[in-house]
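Next up, some structures in structure tokens.
Read the figures in this text as sums done on the coordinates, not as results from a lab. Remember, it's a predicted structure, so these values are computed and weren't measured experimentally. Cβ atoms are built from the backbone, for glycine too; each structure is taken alone.
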Structure P
Amino acid sequence: MSATEAVIPVSLDRSSPVPLYFQLAEQLMAAITDGSAQPGDLVENEVAMSKRLGLSRPTVRYAIRYLVDQGLLVRKRGLGTFITSRRVHRRVSKGSLYEDLLTQGRSPSTKLLGQSTGPNVKAATALELDPDTELIALNRLRYADGETLTIMHNWLPARFGPITDAELEERSLYSILGDHGVGPIVVHQSIAARLPTADESELLEISRSLPIIAVSRTVFQPGGAPVEYAEHIYRSDNYEIELVLEEN
């Protein structure tokens, strides 16, 4: 099914000191935020928009790039520029992202980027193992409604293998660990913001000027032994984290 093309009415004041690209960007932004243009809509291409509005292509391109950097639009190679989907709203919890997406009525899917075994000093330290311990390393890309959401790097003790590629693409990792009698009882998590690397921006299909949310977490099973270390990289334009603080 092809996306609906959004042809957004724009009125430019050429006598205004406000740059034309910014006038265009503001009016496109208003249409997106007030719901006139819907998430998933295909934005009119630069050539058509420049002809319709009597603007140069660089002016239109600059306005589009500005909105991409703001996280309101996303470029998809070979397809065009689209209005971004609604954000994934998630409370900080010990639950599974896969299950949280299903609960929100979203459609999660996973692409396996790689699976290997070998030592990793940082992960082994978090798992309270010797630095040269062989670990299972999983690298996946998670989508929500077909749009990239997060890059997931996970390390597990070797006793949890083997895990098939099909399992990693069709199930949540916590569901797989549950088959081994493991459930996340305590999770230690840290959250930071930074700019993406070149590889991260390419995988997430975002500009390198758009910050990402970097989450690292260690999961502990009953008895206190760590069973998983993870580093997840989220797009900041469609993911937000909620903290609930309660007084004891």
Structure Q
Amino acid sequence: MKNYALLAVLWICGFSNAFSAEGINRKMIITTQEWAPYHFKLPSGEVGGEATEVVKRVLDEMNIKYEITIYPWARAQAMVKDGEADAFFAASWNEERSSYAVLSKVFVPQKWYWFLNKDSNLDPNSREFQKSEPVAVLLGTNMQKYLRDNNYIISGTPGDMDALVKMLDAKRIKAVLVNDKVIEEYFANNKIDAGKYKKILCRDMPLGMYFSKKFLHEHKWFLDKFNNVVTKHSLIK
């Protein structure tokens, strides 16, 4: 009889451990940036946006408690690197980020476009442009790293879209590299005529969510489950 009781206790403990192995006993700390239409602060103070809604649906389905906070983008990433946060989104892959975090399955489409003044005949994808013309890009973005790695002449790295567009309008630079949905949202919100500019495709760079390696080491089951669930909610068709 004692043996049966012992087996029952061991079975219950084993079940409990299996359950806790796929749970998180605290709130996940997640960082992002003000980057409409992907993520932005709502009048309620909550974070909304099309990428945010995917993340919320996935984590809710996984029964994960979480807190999403907006920071300047460079800080949002540094907090994950320094162990102050568990994840950041939405982001495309790069080697630097992948040294301290792991990218999920991508779930939001993104294209990088060059925006130039309408009267420009330059091709920012050409070697000649790359070696001779000044450009600008938002600080802390993967686009900044791409330009640096490919030896573009970066003459400005402002922290917001307003300053970036003003540089282009003032013709201080010949082109800006941006996410086209983000800059077009900015144009619409600020009643700026998008016809003043021309755009040229640079790269297709879909977005996912980066989780710190420390977090994934502590919760080894998490990434596979997140990737399975996010497939159902992905905006990439």
Structure R
Amino acid sequence: MFERLLQKGFDVETRNHAGAILSVDFPDIAGELETALLALSIPAEELIGSGGGEAPSTQRLRKRLYEERWPKHTFDFRLIVDGRESVSNSHEIDHVRTTPLGKVALEIEWNNKDPFFDRDLENFQRLHAQSAISVGILITRGASLQDDMRSIIKRCIEKHEFVNEADMVQTFGMKDRTKRQRDAVQRLIDLQTPFSEAFAKHFVSDKFGAATTHWQKLKDRIDRGVGNPCPLLLIGLPASIVEV
């Protein structure tokens, strides 16, 4: 399962028999998801223009999932004892695919603070415990994309032959950078670091740093058992989907 994703460099892991459940009960859903991910591409310019936020290409992935019947869904739970409601909880999930055999929940964590993984995994755990979902799926930046991010940004700047941030703001539609950010890049330039390298180093550290959502941070939590015993499918977006 998901062989085509693996061939393209995606990180793919399953936990708690998620692979068996998807292949037997939800093969069409697995196929839909694989096809949508294989069609995903992100121009490097969008990584810079988004300022570290969710890239437009990732937004397009969400739009495609919505169109293929993966809508946002809020699960409401109420515990009523002798006519009195003693517990009330709700969990909003960005994408839920509903079939006669059950529901599959999916969250995309492109570039949030890494504690969002705890929230998602704990939500999946609670929903599975109540038989509300059969599988939880998490998509994030893969290991190769995280490792290559600085090189991707640097090559993009060199391709456009930028030598200052002002031109980048205009061309990429970037938000105006703060004085702190500009000064940090300038300090590196003053040390004879080329602009492309100086900007890429600071931009990636500032926007796609170690404390954001990416594959290793997700793996750390899974290895600690966060989310157990919910069946989980984990997918990391690879560097190969970025066009430089």
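With respect to relative contact order in percent (Cα under 8 Å, 6 or more apart), the largest value across structures P, Q, R is given by R. Which of P, Q, R yields -14500 for helix-only ellipticity at 222 nm (-39500 (n - 2.57) for each DSSP H run of 4 or more, over all residues; to 500), as computed? It traces back to R. With distance in nm of label points 7 Å out along Cα→Cβ at positions 131 and 195 coming out at 3.1, pick the structure among P, Q, R it was computed from. It must be structure P, since only it matches.
Tell me which of P, Q, R gives 0.5 when you compute distance in nm of label points 7 Å out along Cα→Cβ at positions 107 and 123. Going through each structure in turn, the value belongs to R.
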